[in-house]
1. When helix-only ellipticity at 222 nm (-39500 (n - 2.57) for each DSSP H run of 4 or more, over all residues; to 500) is calculated, the result is 0; to which of the structures P, Q does this value belong?
2. For relative contact order in percent (Cα under 8 Å, 6 or more apart), the calculated result is 25, so let me know which of P, Q that is.
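Every read-out reported here was derived from the displayed coordinates using simple, explicitly stated rules and does not represent laboratory data. Just so you know, these numbers come straight off a predicted model, no measurement behind them.
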Structure P
Amino acid sequence: MATNFVQDGRMLDYTNSTSAAISSGQVVPVGAVLGVAMDDIAVGTSGVIAIDGVFTVPKVSAAEIGQGETLTWVVSSSSFDSNAATAATGDITGPTAFAAEAAGNGVTSLAVKFTGVPGTVKA
């Protein structure tokens, strides 16, 4: 094995430098990439996030989302909206996540495929 191998890349070490604890299963923005916390991560400690895989995560209730659609991560509500949503400052759009299933109005969670590919953070 290469002596410079660090890790497989589907999971990344992440240090919680926010002011709030992160719960297992919570979506975690890391720059323009989205991941999912594999365990609880206390403030100031490190944990592991998955940046590749399919996870059931929060969805904007009124959003109409088709399978395969790229998504908008809405920072203010910590949930996914359709790619037709107008992104606000800090929201993340693009190829970092897409809908693994369709979900309509009134549905509050969605299976999402995280890709590990950077999206775009709205400035």
Structure Q
Amino acid sequence: MARRDLTGAVDFSVLESMTGGDDAINDEVLGLFTEQASLWSALLDPKVDGWRDGVHTIRGAASGIGAHDLVSACADAELSEQALAAPALERVRSALSEALADVAAYRHELMLKSLRG
């Protein structure tokens, strides 16, 4: 897995502009995003109280790293009626999965870069 595996689910230039391109900070922020995604994704079920809170939190984290499709899916889900929540949350889960794959590829590239010195 490397930068060539990026799908475009995350526009890392957003993150890089906020961190000044500092690889260590980029990696730290992406690690936090991954942890938050793991914690909050458990709420991505319309039967769970607080699913909107989970979507809102993921939306904010996604915005900070440039995961525009995920931000959009979250925004749509937040506005969904309860009866339409299941398909909206499925779109969030799908966009989150794509963003996490890009994050993993980017972080892998950062690790390789640090090994090269």
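1. Answer by label: P.
2. Working: P: 25; Q: 39.
Checking each candidate, the match is P.
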